[in-house]
1. Using the calculated result 0.9 for distance in nm of label points 7 Å out along Cα→Cβ at positions 98 and 130, pick out the matching structure from I, II.
2. For the read-out relative contact order in percent (Cα under 8 Å, 6 or more apart), a value of 33 was computed from one structure; give its label from I, II.
3. Of the structures labelled I, II, one was used to calculate FRET efficiency 1/(1 + (r/R0)^6) of positions 42 and 146 (r between Cβ atoms, R0 = 25 Å, to 0.05), giving 0.05. Name it.
4. Have a look at I, II and say which one yields -29000 for helix-only ellipticity at 222 nm (-39500 (n - 2.57) for each DSSP H run of 4 or more, over all residues; to 500), as calculated.
5. Mean projected area of the Cα convex hull in nm² computed as 11.2: which structure among I, II?
6. Thinking of I, II, which structure, once mean count of other Cβ atoms within 10 Å over residues 138-145 is computed, gives back 20.5?
7. Using distance in nm of label points 7 Å out along Cα→Cβ at positions 50 and 90 for the comparison, can you identify which of I, II gives the largest number?
Structure I
Amino acid sequence: MRTALRTAAMIDRISRFFGLLASAAVLGACLISAAVAMARYGLGIGSNAWLEIQWYLFGAMILLGGAVTLARNEHVRVDLLYMLAGARLRLWLDTFGLVAFLLPGMVLMTILSWPQFWESFRLGEMSDSAGGLIRWPAKLLLPLGFALVTLQGLAELVRRIAALAGRAEVDTGYVRPEQ
């Protein structure tokens, strides 16, 4: 169990690294958006490439930031049962959700998105827009992001199992309302 928990901690560090990249993408998108607006409306010039890079950065924000969001327990969940549950039941609900929904979904999305990226990379696919960008970097974000969430889901599962076995503590991130 100790090795599994150390591996989970390593996955957390990987998620934090990609979370920092997602944060940098936010800053980059904001700066590019401001520059595009000034160039277009102030100088009357523009480029489709600058518009497309904003979309690429938006994709990076979401797909690279998903794993760290899961690690921080800031993800969306259905709270109908969760808010009424005690700490142990929340661990069981998390475990069930990870095994039944998150992990199968993320593995499937990783598998299904990889051929799309690979074909785009192999063909050197370009945007249809005049002056547009190559498409494979944006398509690489899909399998990469889904794989990162899969890894983080495994780390969270390890922690939930360890907590259920009494070998670790997990913050389920929910404060029960006063009765």
Structure II
Amino acid sequence: MKRFFEVYLKEFVYGALDGTVTTFAIIAGGAGASLNSSIVLILGISNVLADGFSMASSNYLSEKSDREQSGDIAGVKIKPFKRAFATFISFIVVGSIPLFPYLMNIFFGIWTEQTFFVSCVFTSIAFLLVGQIRGRMTNKNQFFSGVETLAIGGVAALVAYSVGAFLDKII
């Protein structure tokens, strides 16, 4: 696992953060608009798969374009497809974390009244872990790296929740 982070840290951070932010943005927007948990889950799963594929495709084409324009970077032999796949896997795995409480609610009836709150906790933990991994792999302070990641993701979630709450009142 350490080797994965050594080779694909950029793709991991990019995919994991965007996956978590966009998935949680859908959840927060849905909570702000008082949407049913099953609707939030459907939108969230659709987002994780479609946006994950979109990011991987963009990563692939970006890497391929960069190599075609400037040639392979000296010493870097990682193919664009492998970078894209690392982005996709990171997006799917970490981006699914905010949906876990909704899955537990739908299938097992737990966290019924607190589903959004539990998702907030799970999402916060995901942000902190991604930040800590980033800090560890870059020899930076893991705590501050985790808090920085949590703060950036938290702002995105607050924006999504606010937009959902606002639109729920006017539509």
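1. Here the read-out was taken from II.
2. Answer by label: I.
3. Structure I accounts for this read-out.
4. II
5. It was calculated from structure II.
6. Matching structure: I.
7. I
Each value in this text was obtained by applying a stated rule to the coordinates, not by laboratory testing. All of these numbers come straight from a predicted model, not from anything done at the bench. Cβ atoms are built from the backbone, for glycine too; each structure is taken alone.
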